[in-house]
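The next part holds the structures, each set out as structure tokens.
Every read-out reported here was derived from the displayed coordinates using simple, explicitly stated rules and does not represent laboratory data. Everything numeric in this text was worked out from a predicted model, so none of it was measured. Cβ atoms are built from the backbone, for glycine too; each structure is taken alone.
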Structure 1
Amino acid sequence: MQRLVIVSNRVPPPDSVSSGGLGVCILDALHDHDAAWIGWNGELVSNESEISSTCARYDRLTQVTMPMTERDYREHYLGFCNAALWPVLHYRLDLACFAPECSEGYRRVNRRFAREVMSNLRSNDLIWVQDYHLIPLGANLRRLGARNRLGFFLHIPFPPPEVLLAVPEHVWLVSSLCAYDVVGFQTKIDQQNFCRFVCNFLGGEAESDGSLRVAGKPVTAVVCPAGIDTDSFSRMARSRQAALQIKQLRRVGEPRINIIGVDRLDYTKGLPERLRSFRRLLELYPRNRKAATLMQIAPSSRGDVKAYRQIRQELEGLCGEINGQHGDVDWTPVRYICRNVAREALAGLYRGSQVGLVTPLRDGMNLVAKEYVVAQDEDDPGVLVLSRFAGAAEDLREALIVNPYDPDEVARAIQRAITMPREERVGRHRALAARVRERDARNWIGEFLSALDAERGAAFSDDDLAPMRPRRGARYAWMDPLPRPATTGAAI
């Protein structure tokens, strides 16, 4: 049986995953597969000589993890990934910061990951690389001789070429994606943006079957929306623990309307805009005072990045303003929780909330929206208010779709959700739940692996590799030796 080898920047222990995100997506999808999961364990060491990998077994899943040096964390993770790629891929050029040493750190970590993968690889493994931290990994694996089928999935948005051109090494970056056999995206827009870049800036050609050909090599770009394990999460929402959570929620808030938002603390999630929209709800519809409560769960992340510290300060300030202006001795309008909450507890909170508020400014998919839908009581469901800029909006059309930049529009949608008749709520939820179940985690992994293992088989032959080699003395960007930019004194 073929083994699936998943590579991601971070590999969390299975029992530490909370809500949404890449970790949930992968774990929910792996129930039926023999798999290895390789990546960083979250630990830091002083220098490369201290790096060694460890192996842990969880049923059919093997996790191979290693630490990262403090320099790599600073240059690769904080520098290139989070200060450069993350804002650009989320259309936030105003927050992007580029530094040559960080670019080199990104390349260095990807080379080390490639060596680790090669040391654990079997000849017939399918390799599936996850997300923007590891875009060059496939090209590095090819250089080291890997002939396995290589797939890559981008969990976050792929912006239009006009935005991506802001990255100083945009040609190298996107041409590195072309070393993979299959590149997966969350939405049709992301796929179209990628194809536009490849055809307009890399000389790629669109084939009649919808695939691309770049420098003689076929590349398949597919749309595979990420999903959740719907059956498992639905059971959590109906569990005894969930019932206790709902009882506590309603005892604290009775007879109030519970609105919930769950997001990692990040400037892409639109949290200050969400709080302003909730404040606008109280202003436009005064009858919601002492009736509606927003619970915002926003675990802190990437505290070493200045933009994240600023967003936390802004969020805490807004919570204080709203509670000070509108609150009373027996009512706190905004309940703000800045820590992780277990998925089992979240399932109960979702089920006990009449409104799920998912309003990112830009998001690849947003699995919280899908978790909220699945957690609902089918006979008396809550209403999902969803940003048009979340990837989930492409599928979840029966949600109340809003522009998160317009506080009045979001406030009106919340009010509509609060007052929506049960019959309409049930009809909308039935359609949403059917689509979430249809495109669950197993469907996500099944669709992608079908594309990855299609037609040409699981292994590369010499003929497959030949088109990647330079012709007549030419070289393609992803094949070039990694440049070391000159600096004062010495090369980096």
Structure 2
Amino acid sequence: MGRLVMVSNRLLAPRERTSRAGGLAIALREALQRQGGLWFGWSGEVVDAPSAAARTSTAGRITYATLDLSPDDYDAYYIGYANSTLWPLCHYRLGLIEFRRAAFRGYLRVNENFAKALLPLLRPDDDVWVHDYHLIPLAAELRKLGVTNRIGFFLHVPFPAKEVFLALPDHLALGRALTHYDLIGFQTRNDVDAFLDYLGSEAGAHVLPDGEVEAFGRSTQARALPIGIDTENFAETARVAATASETVRLARSLTGRSLVIGVDRLDYSKGLPRKIEALGELLEHWPEHRGRVTYLQISPSSRDSVAQYRALRREIDSVAGRVNGRYAEFDWAPVRYLNKSFSRGTLAGFYRLARVGFVAPLRDGMNLVAKEFVAAQNPEDPGVLILSRFAGAARELETAMIVNPFDLDSLADALHRGLTMPRSERIARWERMFDAVRANPIDAWCDRFLAALRGRMSESAGLGNSVLHPAAVA
């Protein structure tokens, strides 16, 4: 068996602290460490004259290879196309899409540069695993260069419905590029169906029941492979963190009040203003909760260079101030809104302390916070998970309180019910969710994806996943 070559926009560097890294990044590094391999991606640095060759370093059984971006490439590829075009598109925010041909050209250019820098590092028997929307064209660029290795792709965000994807100029270029992968993994069956529906409509694809699809003269397979978490480890972390100093400080500050917790990156897909407004509705219609509940919303800033994110931050500040201004007392404020990050261990303790976990994105690929909240709970006195039906995790966590995040009244109703739910019902709901989370740990997800990729027929035996003339993928 050859090496595993992981390609992602960003990677977890050898000396980067795992205490502040996401569970996914840690799991990917562990998968590489188990069998040895290469992790390739952007360094996170923007420099005036970046080298065309990747810098490499080795730690343990992993070789890290990174590229810098020029200011123009950063603006076009990362800020422009990835985060101002594809991100809002995949999260159904058509009104926020900013499409510029120059940005699209930059997106393709960076993927081409990645492919050229990766090529000399590849070995004939390597399996290549590419991650997320930043790198959709990468397999097509590698095929142009003659690469015939197995190449898999996993989309961490939702794949939009056909009618939404069609709003993207040059959508066919991305649809065609995806078929250069041998395996395309999605978070949910809905995502698979949307992708196959698109190919069937726009490319006349021939789709088989197992997700095998023939389109643009090539064969690929689309499968739902939902991501999990390191369940047992996170549960133990939360148990230990329950008595850690940060958790004890938070508990003391609550002075007996119930804690509602939300942990979301500062992003318009997370529904943050509506979550805070829902707390205001709760306090308006159920005044018995006034002075008896505290909502802690932790939202580290992200993409501050994108105008929509700066506007979102101002909106959340305004909503939180309005709710606190209306309902706060001299010794209590209903909303605590923090623009900072905490370690996974600290968050685990906070989750365990909370009576309600409030996860209500307007659209989300999976949402691992929901699964971490479940794993962190005390089995004898678990909290209640309120979960958006538009998060991928809702397909697995069926006994959460599933809500429509666009319905403010239903969000307030769910908060009231969650805060007053009997212990017996909380335990029954939690047990089924915990079983689901435990049944799909992240290491098993990695193994399933790689087994599916390695189970695919070789390039030479495929319908046409061999090197094509560049015009065929333009």
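Structures 1, 2 were shown, and distance in nm of label points 7 Å out along Cα→Cβ at positions 261 and 277 at 2.7 was computed from 2. Computing distance in nm of label points 7 Å out along Cα→Cβ at positions 333 and 357 across structures 1, 2 gives 1.0 for structure 1.
Can you say which of 1, 2 returns 0.9 when distance in nm of label points 7 Å out along Cα→Cβ at positions 133 and 365 is computed? Corresponding structure: 2.
I have 21.9 for mean projected area of the Cα convex hull in nm², calculated from one of the structures 1, 2. Which structure is it? Among 1, 2, the structure yielding 21.9 for mean projected area of the Cα convex hull in nm² is 2. Largest in distance in nm of label points 7 Å out along Cα→Cβ at positions 229 and 245 among the labelled structures 1, 2 is structure 2.
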